[in-house]
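Before anything else, here is the set of structures, which you'll find just below.
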Structure I
Amino acid sequence: MSSELYDVVVIGAGPAGLMAAGAAGAAGARVLLLEKNREPGRKLLISGGGRCNFTNAESDMHRLISRYDAEGKALFSPFARMGPTQVLEFFASRGMPYKIEDNNRAFPRSDKSNSVLQVLLDYIENSNVRLLTRVTVKGLRYNSLRVQGVHLDNHDIDARSIVVATGGLARPDTGSTGDGFSWLEQVGHSIVRPEPSLVPVVVEEDWVTELQGLAFGEVRISLRLGEKTILKTDGKVLFTHFGLSGPGILNLATRMSQVAAEARKQGAAAPTICLNFFPGLDGGLLDRRLQDELGAYPRRQLRTILETMLPPRLARRILVEALGPPSPNTANTNNTEITASEVPKQLRKRIVILMQEFRLTYRELQSEDWAVVSSGGVPTVEVDFRSMESKRVRGLFVCGDMLNINRPSGGYSLQICWATGYVAGLAAADAASAAHG
């Protein structure tokens with residue numbers, strides 16, 4: 001094998017690498033795809049909670065690009081060739097029906113990430129890509145003019161073009177350990193230090209374990225310092241055994257961490273995360289709705305009525321918080337068996353407030369092992385986004401999570417992988433053909 005020459009060697013069989021290898025092979029290149037794990041696509045299989053939010057179907061290109069902050073301007077070129085519309089068509093034309101959920105998030109209709117992976121595996125097979133797993137790449141071979149191949153454990157492989165798609169540092173248990181960044185530094189790239197991004201939040205309240213697994217489609221999330229609101233957004237929220245996750249929380253996590261750090265420096269209390277489970281109602285309307293329920297069923301327990309408005313476990317926790325610690329001077333309003341007819345106005349008002357200002361105290365971000373993606377990577381100015389070729393070494397292409405482009409949760413990260421992987425694969429095949437003469 002050490003004497004073999006490939007047109008294109010792709011390092012990393014994640015979403016960007018699979019797309020790049022398939023595109024290069026379909027263009028007629030002789031392609032070798034190297035993966036250090038036993039199987040390709042490990043991180044892809046766990047994305048979106050195993051459902052795989054494989055793109056964001058935003059049709060307005062300028063609005064889509066704006067979701068990637070300042071660095072996103074570089075994506076206009078690859079998105080023009082493999083934007084969300086083309087991504088949806090790519091998977092649908094290969095036998096994977098899809099569905100669009102809230103906020104333009106696209107999922108396979110099967111709700112199984114394996115459906116996405118299978119399309120990619122069929123793609124590389126039909127493109128005659130050779131896939132080798134359990135292979136450890138030690139480094140890149142290059143000279144002052146262009147790439148020459150890759151170093152493996154005990155031998156080398158020659159290549160006319162190389163695509164690096166080894167991913168960032170998020171979820172190192174899936175193999176994303178940042179190996180590719182050191183190789184790119186060696187050839188002259190400056191790497192923005194990768195840091196965990198889109199990380200779940202740990203809260204102080206131990207009782208949050210009672211709510212583990214509860215998910216909400218649209219919650220208004222506010223971050224407060226004292227009574228001052230620092231930021232606010234709407235999004236999905238998932239309760240975990242340690243705190244909060246879900247797209248709405250993940251997209252605010254980095255900012256929450258920054259606010260908490262600033263508060264610590266100033267000796268202020270930790271910020272509070274406030275959840276409004278009825279963002280479409282003002283307090284008065286929600287209060288009247290609760291009054292109507294209490295009046296219609298005066299003999300029912302208050303807990304039972306609340307459980308018709310919220311998931312039972314959350315309803316019980318809100319009732320406990322509203323009642324507060326038991327008081328020997330109060331007959332029946334300090335236990336959860338109170339009936340609707342016994343609910344005083346003050347307790348009802350307190351419940352309404354908790355439904356729309358359910359408070360948890362920010363402690364910290366979870367460890368980087370929990371990060372959905374990582375920030376950092378190769379600066380966009382060091383890559384030609386028309387081809388994804390390195391501006392430092394000819395024949396070297398960079399794509400996917402190797403790039404320093406911030407992106408929120410909601411299919412935006414995989415959209416980068418598909419677009420930049422596709423463009424890199426085609427350009428790598430063209431470069432190999434030109435080098436071959």
Structure II
Amino acid sequence: MDKMQQLASEVRGLEGQLAVCTRCGMCQANCPLFARTGKEADVSRGKLVLINGLIDQMFDDAKGVNDRLQRCLLCGSCAHGCPGSVNAVEIFLRARAVIARYLGLSLPKKILFKKILSSPETFNTIMGMAAFFQKIFFKKEKNFQKTSCARIASPLLRHRHIVPLKKPVFNKTLENLDFRVKGKGLKVAFFTGCLIDKVFVNIGFSVADVLKYFKTRVLIPANQGCCGIPAIASGDFETFETLVKFHVDLFSKERFDYLVTACATCSSTIINLWPSLLKDKDKKFLKGIEALAQKTVDISWLLEKRFDIFSAIPKLERKKELVTYHDPCHLKKSLGVFNEPRRVILASGNILKEMADSDTCCGMGGSFNLKHYDISSEIGLKKARDIVDTGCSIVATSCPACMMQVSDMLAKLDQPVLVKHPVEIYAKALMGDNKP
């Protein structure tokens with residue numbers, strides 16, 4: 001059997017999922033990428049045809065097919081609006097993994113995923129070093145978002161406004177947080193996620209402050225790693241599985257009621273992708289995955305469902321900010337959570353004003369933003385203009401990746417709008433002047 005036949009044989013394992021697609025074209029109406037490019041190959045339906053073509057060995061250019069599969073935001077808009085409930089995101093991720101085994105990962109990806117990301121301790125050490133040296137390569141811009149731009153006009157970094165790494169990272173401050181062993185009521189474990197731990201550390205502190213206020217018993221294991229989505233999005237199934245196993249072992253050491261995240265992508269990955277992509281693993285491993293997935297909730301969901309967030313805010317005279325909210329795709333479309341973040345914002349005593357198309361994708365898409373920054377920016381600038389049109393002083397969203405994209409786009413437009421997580425807004429109202 002030659003290599004193409006072997007590839008076709010492996011991809012054939014997706015035939016059952018592919019057969020569900022009736023080619024009705026509803027994905028075309030919902031795809032943010034197609035809305036910008038107008039290309040059929042950018043729609044889920046077009047990508048599914050390519051995967052079918054690999055099975056039938058109609059193509060001998062696996063790299064070309066893979067490049068097309070990589071042109072996807074993985075936002076889930078297609079699956080959300082699909083009448084046949086085709087799980088296109090899972091199909092694409094599985095197909096990427098099969099093709100990656102066939103083509104092999106590039107050397108930079110091998111180093112990044114196999115040597116760095118797969119080991120949380122190594123990853124955290126290297127990111128700490130990157131935070132220390134970032135001033136050499138980036139300069140702070142004088143804009144409202146406090147972003148940085150590259151000192152050297154490299155093809156990858158030029159034109160980008162980057163939210164800088166923070167030091168110390170959130171996890172390094174845990175020894176100063178004594179609330180972990182106190183409290184009554186619920187016991188909550190906190191999955192911090194990469195961006196909160198290393199970039200948006202105030203989100204982590206806000207989660208900790210709010211949970212402490214409501215007398216929860218909080219578990220925040222040190223040296224947590226990545227949820228695995230960057231690896232699996234690039235087809236590195238092995239690193240994805242390694243990271244899932246690491247966290248299953250880490251969080252299974254203690255009992256708790258909820259595994260809370262403040263990152264929509266982490267939530268969606270743990271709840272949906274961990275169980276679905278690893279469902280063929282041994283029963284003990286799968287049982288651990290499913291146990292964590294069933295306990296995982298977004299912080300806004302937890303606050304709104306389990307605590308009296310409205311009566312907790314002090315009745316003080318304060319300036320009410322006009323806030324608008326951007327729905328992260330992985331929270332609303334994948335998990336059905338959209339009312340809860342808005343309730344958290346309202347509970348803070350601020351005014352909520354809806355933007356146009358609040359649930360359309362911001363264009364980030366993780367690695368998509370790196371490879372296709374021009375298209376990502378077109379989508380993101382449309383989102384930024386919708387935000388500005390509300391006249392708001394704050395835009396809130398529940399995904400750190402969306403926060404990075406929106407910060408970049410607002411900086412490009414030089415707009416004085418703060419980018420915050422709902423839990424940050426609520427924590428500031430709860431803690432008063434003691435909260436930044």
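All of the numbers you see were taken from the coordinates with simple rules; none came from a lab. As the structure is a computational prediction, the values presented were derived from the model and not from experiment. Cβ atoms are built from the backbone, for glycine too; each structure is taken alone.
When distance in nm of label points 7 Å out along Cα→Cβ at positions 109 and 341 is calculated for each of the structures I, II, which structure yields the highest value?
Numbers: I: 5.4; II: 2.9.
Structure I comes out on top.
Quick check on the output: 25 is relative contact order in percent (Cα under 8 Å, 6 or more apart), derived from one of I, II. Which one produced it?
Structure of origin is I.
In this comparison of I, II, the computed figure 3, 10, 11, 12, 9, 7, 6, 6, 8, 7, 4, 4, 6, 4, 1, 0 for P(r) over Cα pairs in 5 Å bins from 0, in percent, for residues 325-388 alone is attributed to I.
For structures I, II, which has the highest computed value of distance in nm of label points 7 Å out along Cα→Cβ at positions 45 and 301? Present the calculation step by step, with values, prior to reporting the outcome.
Values: I: 4.4; II: 3.2.
Looking at the calculated values, the largest one is I.
Work out which structure the value -10500 belongs to, where helix-only ellipticity at 222 nm (-39500 (n - 2.57) for each DSSP H run of 4 or more, over all residues; to 500) was derived from one of I, II. Going through each structure in turn, the value belongs to I.
Tell me which structure, out of I, II, gives 90, 50, 39 once Cα extents along the principal axes in Å is calculated. Before the final figure, lay out each step's value.
Values: I: 90, 50, 39; II: 72, 48, 47.
Of the structures listed, the value fits I.
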